[in-house]
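Student: Each structure below appears as structure tokens.
Read-outs: derived from the displayed coordinates by stated rules, not from any lab. All figures in this text were calculated on a predicted structure; none of them were measured in a lab. Cβ atoms are built from the backbone, for glycine too; each structure is taken alone.
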Structure 1
């Protein structure tokens, strides 16, 4: 039996229990999946005492997980972050489905090859984004306030990354793809820069919706991808790992998107 949970802090708002439970019911798999509050620094104690065998991780635990897992996948090592812990033969194995979440979201919206990508933010989600888009982009730029994060971003990306200061920039309008990975309303700072953008905007947030940037972008009649797509696609990949099954991604995506949309305000 799958005895699973999503861990993080805060976690009460998480849609993962809703989405995972739907998936297991659809697949006919016996499973239990709940949200559990686990604060920074407490992951090691949690997994040493829990009876769970499958864990989804959100902030602030994705980097901490690298220290507690016995086996870490190549992709989790590359992006210095993991969101999927599974117990196999009494050994905790860590990987990340965040890169796949970006991969499938971009493909679904027709982005198979682009010239330039601009990523806002420099944390774990930015590294996953860089790992994904560096497979399909010639040029990757990152706007970050913390230069200390650059080595990890360089490791995540398959192409050289150009770094820009945290200032208003016209590259928001010229990039083929702009991805905001910052939390809360940090990216609102860049709204004055948006003027007739030519590319697609990928906002990793989904609640509340729309964000200031996504609204301005949508008003410009350009494509916007919301964070719900990322959540769903990385979740489907987790379901495949937890169940050892291949799923009909398109069908499961549609079901998850429908129930999540009904739950959100």
Structure 2
């Protein structure tokens, strides 16, 4: 249902304060690259499946990888090409990536959008050279913020999110498709601290994830949700500390799993 990804957080338009957010987004990309570099430093052929606007593809290319992306949204592909990222307009099932042609594939907050995540992982397995790496990022249904937020959890995002994973669940689907999980990361800069704060504030506001959607131009300015959200800003350090603690006890709001494809050294 492609139309779902032209609504909510995925609707077209430039977000408010996007220029101020660039250093933060760059920090997110650096952490994601660090998760890969430890096991597969550049150079190497990296494919970002579900590349969006191509930001990570560009960051990986600048870090020394031969980086490409595939993205089913035509709007995302246009935005990626405007910044110089090599992104093909295709979904995972029709990308036409040659078998064994990549050392690294990233699926960063992609699997939860798919009705058949195991089929997608089977395609990715075929794209990878023996012993290649896949990095999967997904929301964690077993997280502390999911339990606090309940139906107002920031990462629930139904109906755009089709499947929700626990760490055991995503590990099981990786193993079932032939991958060997190497490590699961719970302490992540991207999504997690903000997700904890927004999930807590969602219990107070009428519009779910109001501040986030306001920045994405999907929520009205003239609503009581604005002063409520601004009043909760001083609680950000508390949310950061709570999420850091949750991550340290393996209950992070989102997780990143690094796994190896069949046929390589473990």
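Student: Ranked on distance in nm of label points 7 Å out along Cα→Cβ at positions 34 and 154, which label among 1, 2 comes first with the largest value? List each step's numbers first, then the result.
Tutor: Working: 1: 4.5; 2: 1.9.
Largest one: structure 1.
Student: Assuming 21 is relative contact order in percent (Cα under 8 Å, 6 or more apart) as calculated from a single structure, say which of 1, 2 it is. Don't jump to the answer; show the numbers that get you there.
Tutor: Working: 1: 16; 2: 21.
The correct label is 2.
Student: One of 1, 2 was used to compute FRET efficiency 1/(1 + (r/R0)^6) of positions 186 and 226 (r between Cβ atoms, R0 = 30 Å, to 0.05), and the result was 0.95. Which label is that?
Tutor: Working: 1: 0.95; 2: 0.40.
Source structure for this number: 1.
Student: Upon calculation of FRET efficiency 1/(1 + (r/R0)^6) of positions 98 and 194 (r between Cβ atoms, R0 = 35 Å, to 0.05) from the atomic coordinates, which of the structures 1, 2 produces 0.40?
Tutor: On the way: 1: 0.85; 2: 0.40.
Matching structure: 2.
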